[in-house]
Structure P
Amino acid sequence: MGKRMEALLEINNLSIDIHRGGKKFSSVEDISFNIFPGEILGIVGESGSGKTLTALSIPGLLGDNKKVSTGSIMYNPGNAPARNLLSLPEKEMEKLRGREISMVFQESFSALNPLLRAGAQIAESLQLHSGRKIDKEQINGELTELLGRLKFTEPEKVLNAWPHRLSGGMCQRVMIALAVICRPRLLIADEPTTALDQTTQYEIVNLLKEINSEFSTSILFISHDISLVRRLCSRVLVMYSGRILEEGGVEEVFSHPAHEYTRGLLSSIPSKAARGKDLLSIPGKIPSLEEGRPAGCPFHPRCGKAAPECGKEFPPERITADNHKTRCILGAAR
């Protein structure tokens, strides 16, 4: 039997609260998962499922009104020194951000500084996080080479361009360049294809694949688009109302979904097989923070197959196949 691979990132029993108007609301509750070296892990779910807050908690970018209430985020747990990112001083986190853990945000244009040319912003990231002394000529050489590898046909022109002169797809690739210039071990991509046309979406996904392959960078890919997750990721988590409801290999989960929520998501996607037929629409919506998460399985109020026991306790984890886990009492083991 082969040696078990150690995780690069290990999230244990993570809960995140949002503080608003003197009240505390549970946004993410008691989730646990690992990210392994060199893998691409996807998280899917509707808006409001807790995907982005989960992603932001890793590099410590939640903001003032969002707090981790329980749990740990262990970075490089199998090697000394293993570090709980939640307990690191801000100065230590600043050293990790950019150099070892980077993030690509969904609104690339607003994330770029409109007063700095694209090349100056990437160079600033390199100087800040690389830990090396680099002269201007070397910086320009590294930036030109990187943009060439990121499929820019005229990298010098892009380096000298203002953000408003770039298309949405080009801005997103500049953001990716900012994130990978220091060869981080973990890249977090939060809805990086939002508002892009389908062709550009596929270009970004293929680019992330190449970064993963060439640099052995682990990627956490957050999306509501199952087709993109299927194209890019090897493993997937399905989140709903701040809970993980299903987890496993992408093909296993999407070919043999074990949770009714996952089945609902898959049935709402246009496909050749469903051409001419009405697409399924999951009734209702994710409960708001003010409404609160329902007891039991959080999806049961919207589930057409819900039994009385679905509303009592959050279902225990069940393994339905190799590395395929679900939190649905209705999903029979195969």
Structure Q
Amino acid sequence: MAAAYSLAWDASLRDRNTFRIDCQARCLATVHDAAVLPALLADPALAGLPVLVLGEGSNVLFANGQYEGVVLHLAGQDAGVIGEDERCARVRVDGGVNWDTLVDWTLARGLRGLENLALIPGQAGAAPIQNIGAYGVEIGEFVAAVEAYDRIARHAARLSAQDCTFGYRDSLFKRDPDRYVVTAIELELPRDAAPNLAYAGLREELVAMGDAPPTPCNVATAVRRIRRRKLPDPAVIGNAGSFFKNPVVAQALAEELHRRFPGLPVFPAGSAELRKLSAAWLIERAGWRGHRDGDAGISAQHALVLVNHGGATGAQLLGLARRVADAVERQFGVRLEPEPRIVGASF
């Protein structure tokens, strides 16, 4: 029988984060069965060390070259239907399952909802933490429950979608990152729901695919085509996807900015008093798209993407991101915030 977990000391994390930042962890713990988390975290060899949960490293920036703690990697790969009727199915997925693999797994079973979230990097366990979203859909719409280990209470917990308090790229888990280790998610996915084609470009992409009908599989294909065209591939150049959130501002400020800058895209933000602005447009208008300082840069493909051209350190990338945010704030009066978790520094 395979060991339920393994420990590696002084482990390199370079191949475990999509920025390809050189960082050494005091200890890397790989967990195959979440039931061993209490024993693992009580191991005297790890006592007193900080703990960082790391999936595929697609939403993290290591700000320095050393993490003096335990990096916890969940590797469970189980997924299954645990309840269903003619309307929908309840799916339970281990936190270690690759997200895009899960999207295809659900589509192959005739389940809808995740097609707009195709090709988002990372593991299933990270999805509710970030409340991942793309092309008009957020995962919080489909979460029925999240299973987690509560490090403060020292027991397993099962949180409802309401308990998770999802927001835009936000959740209970993101606001309290040192408390919960997400071990599995439960999703409620419909069998028959209208496709969400509200996002600009999706309908046009289906037309470009030979006027393909908007089936879930075709929508997923269209999303992947758009993402591959717009976003740099982390396998080719280090990046963590969109580095900045689209800022949410008061409606009055959005209207004022749109009067001053008529090309500025403005979107609904879930409230009559709020609007969401395009961070990519703000960054590009401020002149940062394609900018490069040594090996730290902003992608020429997409202004939201911070890139490592090869040898950039986390500190260099963080410094560039701060300068971009400062420039946008000076020009537009809007403060940008990062999407990825920054380890070893504050933004």
Structure R
Amino acid sequence: MRYAEGVHLTRTDENVSEIDTLAERFGGRVELEELLDDLGRRGRRSPMRARAVRRAYTFDAVDRRDPRWWPQGVTTSADASDTETVAGRRLVLVAWYAKQLPGDDDGQGSRVTFFDLDRRRYQHVLLVQPKVRDGKVIFEPLRVHAGGIVWHGPYLHVAATARGFHTCRIDDLLRVGPDETEAYGYRYLLPVRFSYKAETEEGHERLRYSFLSLDRSTDPPEILAGEYGRGETVSRRLAHFSLDPETLLLATAEDGLARPTMLDEGVGQMQGAVVARGRYHLTVSRGPWTFGSVFTGRPGDFRAHRWATPMGPEDVAYWPGSDELWSVTEHPRRRWIFAMKRSWFD
């Protein structure tokens, strides 16, 4: 296999013993089905008349208006499983990052939301980093922008911009009591199992992992990572990383490093990118008050579809069975999970 030169990812050791210690402290790991039976927040269908939108959902009143937590990444049960369901559910997962508000000692990190499309109910899960401090295993919020996520098999990958991305195992889900102040009131935690650290070879520019998606147009599938870039001098590359069909983790070269098989050029201000039916589909935000755009095509030949999305589109994922593109918007009072007809862009 040929690899693109200049950038690579190095996988860290797994936090197995630390997570085991946390699981023992909290009474064991929690099955995903248990979380899905405890979706305590109520979403709803919502009208949204952007050009390409087929249907949209929104969160409860608190989450729609919250100035601290901002939706960013999106993935679905269609990424996770060939059946396009998990535990019999059609699910959309949304990653959020927390802005630091006046009076906060520190940011609350990032979280992921499990949203059941049929029941229209959801639950937030705080993403955490296990650590050893003074000989004791603790956890801290995972403080990343979480601009993109991919759920594939048992793994959830979370974009960490210049640092690469972090990987959790859904099987490591933990439930905590109300007295755990470090959890900021969240009932469920998902710890980082290991990370893919972004590294750059001499003479090359570091790749930023602004967003992620699963590319099922290849066999085996690939992880597609891309850069948000604003201005002519800022790179906006698209990088493809092959997945090992046995482990479902990044394929590595003989030296143990994960290198992209391809580096393409996207467009300015990309918030998300996915390959569907042989073409790129790139989401571009036009700010909090203007409908967003989707660019389709191949590098060097992208076509802009304006007013295709609601205001502030972020990451994007493809659902093959329904031939839909799924995304999420970020701005308070204008927050939707929405599906677009892919064929609208033909």
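Using mean count of other Cβ atoms within 10 Å over residues 155-162 for the comparison, can you identify which of P, Q, R gives the largest number?
Working: P: 16.9; Q: 13.4; R: 22.8.
Going through P, Q, R one by one, mean count of other Cβ atoms within 10 Å over residues 155-162 is largest in R.
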Note to self: Once mean count of other Cβ atoms within 10 Å over residues 19-26 is calculated for all of P, Q, R, which comes out largest?
What the structure shows: Q
Note to self: If you rank structures P, Q, R by distance in nm of label points 7 Å out along Cα→Cβ at positions 171 and 211, which sits at the top with the largest value?
What the structure shows: Q
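For the read-out Cα extents along the principal axes in Å, a value of 68, 54, 51 was computed from one structure; give its label from P, Q, R. Don't skip to the end; give the middle numbers.
Working: P: 68, 54, 51; Q: 61, 53, 38; R: 54, 51, 43.
Here the read-out was taken from P.
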Next item on the list: Could you figure out which one of P, Q, R the value 11.5 for mean count of other Cβ atoms within 10 Å over residues 259-266 was computed from?
Entry: Q
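Read-outs throughout are calculated quantities, based only on the coordinates presented, and are distinct from any laboratory measurement. Given the structure is predicted, the values throughout are model-derived calculations rather than measurements. Cβ atoms are built from the backbone, for glycine too; each structure is taken alone.
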